[in-house]
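As structure tokens, here come the structures.
Here, each number is a calculation from the coordinates, and none is a lab measurement. Being a predicted model, the structure only gives us computed values, none of them experimental. Cβ atoms are built from the backbone, for glycine too; each structure is taken alone.
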Structure P
Amino acid sequence: MTDSSPNPPPRAMLWLLVLFGLLLPLYGFAALAEDVWLHEAFLWDQQFLKLLHGFQTPSFDRLAIIVTFFGSGGLMALLGATYALVLWRRHQATRALYVALGSVGAGALDLIAKIIFQRVRPHLWDSSIRELGFSFPSGHAMGSMALVAVLIVLYWHSPWRWWTVILGSLFVATIGLTRLYLGVHYPSDVLAGWGAAIAWVTGVSLTFRHLGWVKNP
């Protein structure tokens, strides 16, 4: 007997989005944040950084410095704001507001979280770059993930959907890896940044959907 059941109804898809886009990322961020707040030790954090450090070469250092520049939280917020302005000038006010809240809002959230947790950056070796400020969560990870997530939502029903998913995922992963390779963030910083960004963008999407500004989050 073949299964001829229809595709999941919109309500079922909505609950899946709430579960995988909001609740699980929030739970992951909260679990990491609790340990950081209580100054719990992450043994796997340092072990993974030391493993990556074993591949360090001057050529990789130069490449990582160049790549990591393009994922900075400030640049991601600037790109998001610029794209929002372009959409607004094209009389797409709702999409412009969505991009602004999703990308720029994530940058603001990262700054607030850093002030709250005040986690000191790792100092396992002399890094090729000098980073100021606190470590948790990673602004590079959060900013890149937020912008890519926003673009995926915007282009989900377009022919560019899978290009956006694949290229965006590679970009986010590469930026996160450079932060670890350079030794300026712990893996838990990067994971927390990704989780917070996914939850934030999903929350913005669900809010827009609830207000009736979009048919699909």
Structure Q
Amino acid sequence: MELAYYSDYAVRLVNSEEPDRGTDALTSVDAVRALFGPSTQAAARAVDSDVNRLRAVRTRLRGVFEAAAEGDEVRAVDLLNALLLEFPVSPQISGHQHLDESGRPDWHMHLADHAATATAAYAATACMGLAFQLTDLGVDRLGICQAAPCRNAYIDTSTNRSRRYCSDRCATRANVAAYRARKRLENDRSALSGLTHDTAHEATPATDR
């Protein structure tokens, strides 16, 4: 498994809260475990205190995405480096459970789980995955959805660096809103133009008509 895959952990954690909508899905131990996905040893260690711990990590990770979205690359990197120092990983080569076509182990890098808490395990995985994506794709590939009120984080893996929204749904919603705004502006301009024409016509002396 490529280490960049783990960047999805960071996106999932950040997007468990929607600040502008006032919603937060990270409210219980079950919610913590759900972030890990199925069959994860660290998830089984989750306790009540991991809810607030992960919320704190989430705030800091959102700061990374927001700094990147604002074009402040140095700040984004500094914030992520601080998290990497606080939540170190233990990489190791794995492959015994994954065999290739010839029956040989499919060796790959894996993040070993030696963390003391579920929060530490999740944060270390999320931050390392995000670091690999950041250094491979560039800081500017980390973004915040521009479809208000959504503020979800995303990683732009498009070939032309054109992504601005976290999902197709938000892209469609933003495009529809932009279209309606243009139509309103056009209608307002047409109405104003008509009003101006009528006013000018009424102000013209009868002898000049």
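The value 0.85 for FRET efficiency 1/(1 + (r/R0)^6) of positions 85 and 157 (r between Cβ atoms, R0 = 30 Å, to 0.05) was derived from one model only; which of P, Q is it? Label of the source structure: P. Comparing mean count of other Cβ atoms within 10 Å over residues 61-68 across structures P, Q, the highest figure is found for Q. Which structure, out of P, Q, was P(r) over Cα pairs in 5 Å bins from 0, in percent derived from, given a value of 1, 7, 13, 18, 18, 15, 11, 7, 5, 3, 1, 0, 0? Source structure: P. Figure out for me which of the structures P, Q the number 1.8 belongs to, where distance in nm of label points 7 Å out along Cα→Cβ at positions 133 and 149 was derived from the coordinates. Only one of P, Q returns 1.8 for distance in nm of label points 7 Å out along Cα→Cβ at positions 133 and 149, namely P. Hey, mean count of other Cβ atoms within 10 Å over residues 69-76 derived from one of P, Q reads 14.8; which structure? The read-out comes from structure Q.
Source structure of the calculated read-out (mean count of other Cβ atoms within 10 Å over residues 53-60, 10.5) within P, Q: P. Given that helix-only ellipticity at 222 nm (-39500 (n - 2.57) for each DSSP H run of 4 or more, over all residues; to 500), derived from a single structure, equals -21500, which label among P, Q identifies that structure? Considering all the candidates, the number was obtained from P. For structures P, Q, calculate relative contact order in percent (Cα under 8 Å, 6 or more apart) and state which one comes out highest. Largest calculated value belongs to P.
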